Structure P
Amino acid sequence: MSVSVRVPAKVNVQLAVGAARPDGFHDLANVFLAVGLYDQVTVTPAEELRITCEGPDAGQVPLDRTNLAARAALALAERRGIDPAVHIHIAKDIPVAGGMAGGSADGAGALLACNTLWDAGASRAELLAICAELGSDVPFSLVGGAALGTGRGEKLTALEVGATFHWVFAMADRGLSTPAVFREFDRLGEGLDIPEPVASGELLEALAKGDPDALAAAVSNDLQSAALSLFPELADTLAAGRGAGALTALVSGSGPTTAFLVRDPESAEKVAQALRVSGTCRTVRTASGPAPGATVL
């Protein structure tokens, strides 16, 4: 008996970041859109908790109890008094350390898979509470679709999306640490009056109408300057995608993956091909959203 769960990547179409809080976190207005790049997490009864991983950059994924998938299994097991003796196998297709919530996706996937395998009976609300304890992006990986995340990103409000949006993603040749990007955001903002983060009305309206041009005009990422400060070459990737006809280009979350909104699948292929030959990135993927959240297969 095993249970497999498919769980999507995300792109942040808006990431508004407030000043650092006393606990070290930042208040966010984080507009998530799930996109059709997926990891698959399979859990099987075993003699003890162990993790294996396959797929692109699998060698960068920790296989100990620091992995969010392992932490998810342990958190649910502790709440239910269950022995967390499972083999968690992660088939990666979401970029590792790419700002697309691959680790968070694995956490959400493992949580849903273990809840199903163990017949643990955790409600949706309880699963979301565990997700929020695991990390700011984990609740959205469970929910999928499109949502506004507030607090540190874990408090979700579902959003209407009026059409499918088409994207190209360019993966960089090295990773960026999310904590390092936030530290650089704080450094760049020293002495500045950083406003409270709020969702853009224009952006929410563009999503609801399914209007790619309006969405392109409204996307924003307050972490982009920090990511570019730490990884200046990303500017060349952004320029290459814009030059190939992308409606807009931005760093995805804390980076270093760059995201390009395009009008349709044909445009996606054109921009992807231009990026592949530009020499500014390692690999290129196309995907569309919104995509469903964690789903038992």
Structure Q
Amino acid sequence: MKLFRVLVVLVALAVAGVSPAGAVRAADGPYRRGPDPTTAGLQAEKGPFAIAQVTVGAGSGAGFNKGTVYYPVSTSEGRFGAVVVMPGFLGPEFSVGWYGPRLASQGFVVFTLEPVSVLDRPDSRADQMLAALDYLTGRSEVRDRVDADRLAVMGHSMGGGGALSAAQKRPALRAAVPLAPWHQTQGWPGVKVPTMIFGSDNDFIAPAATYAGAFYASLTSAPEKAYVLLKNAGHAQYILPNTAVAQYGIAWLKRFVDDDTRYTPFLCPAPAPSSTIAKFEETCPL
């Protein structure tokens, strides 16, 4: 059946004057961005895209504070999916600052946020993340680079709880990546967004068994889900660059924001425990 669909696309695009190589690309997925992935590429500090950044000052948009947008310079591959990243309790923007250039260089527009208050609760952070996405697609300087249909949220601690809440509030999101999430709500059966949750085995602030692991188990309506338990890691592990978080987080975003099946082998079957991963559970991306 897949071969038949590919042949249909080849014939249709040939009539339109499109090359066979372009037809194969369209058949495999129109949102593929960048070269074929490798483990080294996913773990690299810099991805294949040259990037730029723009500062978003307070008052630039409604419903959020301020932050920084990182984006690929090239527009030759079309519009990009976008990710908003929210820090945790007491955390300023720079506590999630490394995610901006890291993700943008892999082919995303990334907005790292400063919360309205470092004391904001998770649901407030969720609203700020969604408002920031609306600003990105509607009023920002880079709106012409963003595909409004391919949006995602990521956050640490209370920002991770905010990412879960944002996914529940807006099921049209393509992906959510909560990092050591904390939220007073313990069950998330209403989330219908592909979600990858990270936890840490030595987290004494948001113990993985009570939060990340339990949240993962409660995602009974998510079309796909994954749980990555970092080994010998604490709650603050996500503030500094982390190879495992980058590798699997990027693969998840690529697979579901960009619909790029080239990244499926990096997620399914689930990677075995290693020096950095204590546990990896998932439904296996389709």
Open item on the list: Suppose Cα Rg over 2.2 N^0.38 Å, for residues 76-219 alone works out to 1.23; of P, Q, which structure was it derived from?
Closed with: P
TODO: Identify which of structures P, Q gives the largest calculated value of relative contact order in percent (Cα under 8 Å, 6 or more apart).
DONE: P
Task: Computed 11.0 for Kirkwood radius over Cα pairs in Å, for residues 236-275 alone - originating structure among P, Q - done: Q
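Bear in mind that the values in this text are calculations on the coordinates, not laboratory data. On a predicted model such as this, the values are computed, not experimentally measured, just so you know.
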